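Only the coordinates and a few stated rules stand behind these numbers; no lab work does. This one's a predicted model, so the numbers in the text were calculated from it and none came from an experiment. Cβ atoms are built from the backbone, for glycine too; each structure is taken alone.
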Structure 1
Amino acid sequence: MALVRILVDGYSLLHAWPQLARGQPRHTAAAREELIRVLARYQDAAGTPVTVVFDGPRSARRLSMPEDVQPIEVLFSGAGRTADDLIERAVHRFQPFGEVLVVTDDIAERDLVIGMGGSAWPCATFIAEIENAFRQLDQTLQRHNRREQARFRHGK
C-alpha cells in the first residue's frame with residue numbers, strides 16, 4: 001500500500017532532536033517553528049504530505065512564518081486531548097486511502113498504530129531519514145549546477 005501521509009508527534013521529535021533549534025527550550029514557539037521549517041523542507045524533498053501534531057492548545061501567538069513556508073499541516077490537540085488522540089484518529093481515517101507513517105518515541109503509541117495497520121518509526125529513524133533526504137537533495141542540486149555551469153561555459 002502507498003504511503004499517504006506522515007504524522008509526527010511534534011514534541012516527541014523535538015525532544016529527540018537536540019541539534020534542532022539549539023539553545024531553545026523544546027516547548028517554545030521558536031523550537032516549534034524550526035521543526036515546521038525542517039518538516040516542510042522534508043515534505044518538499046520526499047513528496048509525501050506531513051502533519052505535525054503538538055500537545056495542548058495553539059498558543060495565542062501565531063506562527064511567525066510566511067504562509068508559503070507552511071505547506072505542512074500543523075495541529076494542536078487542544079484542552080483535554082493529546083497529540084496521540086489526534087494521531088490515532090487520523091490513522092483510522094486514512095486507512096481507506098493507504099498507509100500512514102507515525103513518528104513518535106512513545107512505544108505504546110507505535111504499537112497501537114501498527115495494530116491499526118499503519119507504520120511507526122522512532123524519532124531517531126525519522127531524523128536519519130530527513131538528514132539522508134537532505135544530503136541526497138544537496139547532491140542532486142550540486143550535480144545539476146555543475147552540468148549547467150559546464151553547459152554555460154561551452155555555450156550550449
Structure 2
Amino acid sequence: MSPRAAWRLEGMGFERIYDYVPGKADWSASGLPTEGTLADVPTVGGAARRDVPTCGPSEKVAEARERMIATRWDRCVVVNGERVVLGVLREKDLALSYSEASVESAMRNGPATFRPDEPVEKVAKRMRERGVSSVLVTTSDGKLVGMLRREETEWPDPARD
C-alpha cells in the first residue's frame with residue numbers, strides 16, 4: 001500500500017493501517033489474517049505444532065537430548081537467537097555424537113521448510129509421496145513457526161470407509 005493510500009484510509013477513520021512493504025503473499029505466508037475465498041483453507045501455519053523443542057548451535061548434544069526426552073519429541077530444531085532455523089537434530093543423529101559435542105557438529109544443516117500459508121492438504125500429499133514424517137514451518141525470513149507431523153495431517157477419509 002502506498003503512503004498516500006494509508007493517509008487516505010486514516011482520513012476515512014480507519015485506526016489500524018499497515019504499510020506492509022513485502023506484499024500480500026508474504027503477509028499470508030507470515031500467518032497474518034487474510035480474507036477471501038482461501039481464508040478458510042486449513043494451512044500448515046495453523047496446523048504446525050509450536051511446542052517442538054529448540055536448541056542453540058553451541059549447546060551440548062546432551063542438553064538437547066534431555067530436552068527431547070522431556071518433551072517426548074524425536075527432534076530438536078536448531079535455531080539462533082532470533083529463532084531463525086539453522087538445522088535439525090534428530091534422535092538418530094544423537095547416537096552418532098558424543099554427549100559433549102556441540103549441537104552444531106551433530107545437526108543436519110539447511111532443512112527444507114514450508115511457509116505458513118501453504119495448504120495442509122498439498123503439503124501432506126508431498127510428505128506422503130516423499131516418505132517424510134515431518135516438516136518445518138518458517139516465516140519468509142526463516143523464523144521458526146513450528147513443525148507439522150504427517151500423522152497429524154492424515155484424517156480418516158469417509159470415502160474409503
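Out of 1, 2, which one gives 0.70 for FRET efficiency 1/(1 + (r/R0)^6) of positions 58 and 74 (r between Cβ atoms, R0 = 25 Å, to 0.05) as computed from the coordinates?
The value was obtained from structure 2.
Work out which structure the value 35, 33, 22 belongs to, where Cα extents along the principal axes in Å, for residues 42-113 alone was derived from one of 1, 2.
Numbers: 1: 35, 33, 22; 2: 41, 22, 19.
Traced to structure 1.
For which of 1, 2 does helix-only ellipticity at 222 nm (-39500 (n - 2.57) for each DSSP H run of 4 or more, over all residues; to 500), calculated from the coordinates, equal -16000?
Source structure: 1.
Given 35, 23, 11 as the derived value for semi-axes √(5λ) of the Cα gyration tensor in Å, which of the supplied structures 1, 2 does it correspond to?
Working: 1: 31, 20, 14; 2: 35, 23, 11.
Only structure 2 yields this read-out.
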